[in-house]
1. Upon calculation of helix-only ellipticity at 222 nm (-39500 (n - 2.57) for each DSSP H run of 4 or more, over all residues; to 500) from the atomic coordinates, which of the structures 1, 2 produces -10500?
2. When you work out distance in nm of label points 7 Å out along Cα→Cβ at positions 6 and 206 for each of the structures 1, 2, which one comes out largest?
3. Match the computed value 2.2 of distance in nm of label points 7 Å out along Cα→Cβ at positions 22 and 174 to one of the structures 1, 2, and report its label.
4. Taking 11.0, 32 as the value of Rg and Dmax of the Cα atoms in Å, for residues 46-93 alone derived from one of the structures shown (1, 2), identify that structure.
5. One of 1, 2 was used to compute Kirkwood radius over Cα pairs in Å, for residues 14-109 alone, and the result was 16.0. Which label is that?
6. Out of 1, 2, which has the highest value for relative contact order in percent (Cα under 8 Å, 6 or more apart)?
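Please treat every number below as a calculation from the coordinates, not as lab data. Predicted, not measured: the structure shown is a model, and the values here were computed from it. Cβ atoms are built from the backbone, for glycine too; each structure is taken alone.
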Structure 1
């Protein structure tokens, strides 16, 4: 199994869920920009599940050497890489903030997934799971730079799913909504609309086994975003969302 963004609490919870359910992996490849945190998780799954792993450094703000990926052989990729950055009020005119949001959530991430998608296509098997966001369903004034990157990522996963369907490779889009993670720590999140990493992992694993296409971690978010998507623009542009 390939994990892109292995410091993510959701990614780690998904690995644990899969191993608890008896999934067998020759090796879990943990891609990370934080080796120290990832090493702790690698030791944890080794002790708890006797699962062999390999840590691979990946920093999407730097140049990527794809040659270091050549030896990796897997049929399951889980992508939890994401960067919230500063919201509109603080970061709209900060070019570095904008660049990092776009690079980490989309422009530098897509070629990495494409690299492994090509391997899956050649093997004619595999599943790619990508964590996008409800923020990509419609641009809202509070975080539309992040939302635009996630909208692009959602469209990419949709197109990749369409392209790889007859190559026997399945692509899943996961839309978590509010998540109680390090990335959202300190934000005023409504508890009724917020999922824990374990809740998310359980939902994603069930969707994986059923080969779902697009899944909202909490079903209520599907309803909320359907309403938001259908608000007429002449009204929507006046709202503070």
Structure 2
């Protein structure tokens, strides 16, 4: 599934109080690509992620999923798109403390009244090294293991696109590298589009395609690097 934005813009406030969070962004993300989006705090990274994924409405412009503007969808259609085609991994892991790792992973499917694909589930947990942690509560897992559970939860519905917003922000350097390695392996093995929002150059430079945001303006980071 290709994602393409056309003059995507987001304003907050009006007139003298207007803040331009995103200014005429034009980007293209092909199916299966690993894309990084970098920028300083407040540059517009999270705004772009929310608009790309249908979590927020743009002031103007469009987000095309396979030539269909998702902002022409009804609320119900946007909701279905989010449940069926998009997986989220956030810095705040937000596992339910009273549920086991397995229950946390499959919860999105159960809430949507869908059957768990046991073979796919097994392949995910094996890849993430969670085989012997499925019956543990979040409090019994390390930070890195909790983030792996969150990754599995994002994958279990077989989304086409995975959005990761600062997924290593609360992890130490060792766990951070392990989590990024796992996400890249998932990108390659399952051909899932991976879009990572990060401020870490060590993560961004591993992406196939790099975008950088400065004061709401999006540029190709890899092209800028090549021009220097």
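1. Values: 1: -13000; 2: -10500.
Only structure 2 yields this read-out.
2. Details: 1: 2.9; 2: 3.6.
Sorting by distance in nm of label points 7 Å out along Cα→Cβ at positions 6 and 206 in descending order puts 2 first.
3. Values: 1: 2.2; 2: 3.8.
Derived from 1, not from the others.
4. On the way: 1: 16.5, 48; 2: 11.0, 32.
Structure of origin is 2.
5. Values: 1: 15.4; 2: 16.0.
The value was obtained from structure 2.
6. Numbers: 1: 18; 2: 31.
When relative contact order in percent (Cα under 8 Å, 6 or more apart) is computed for each of 1, 2, structure 2 gives the biggest number.
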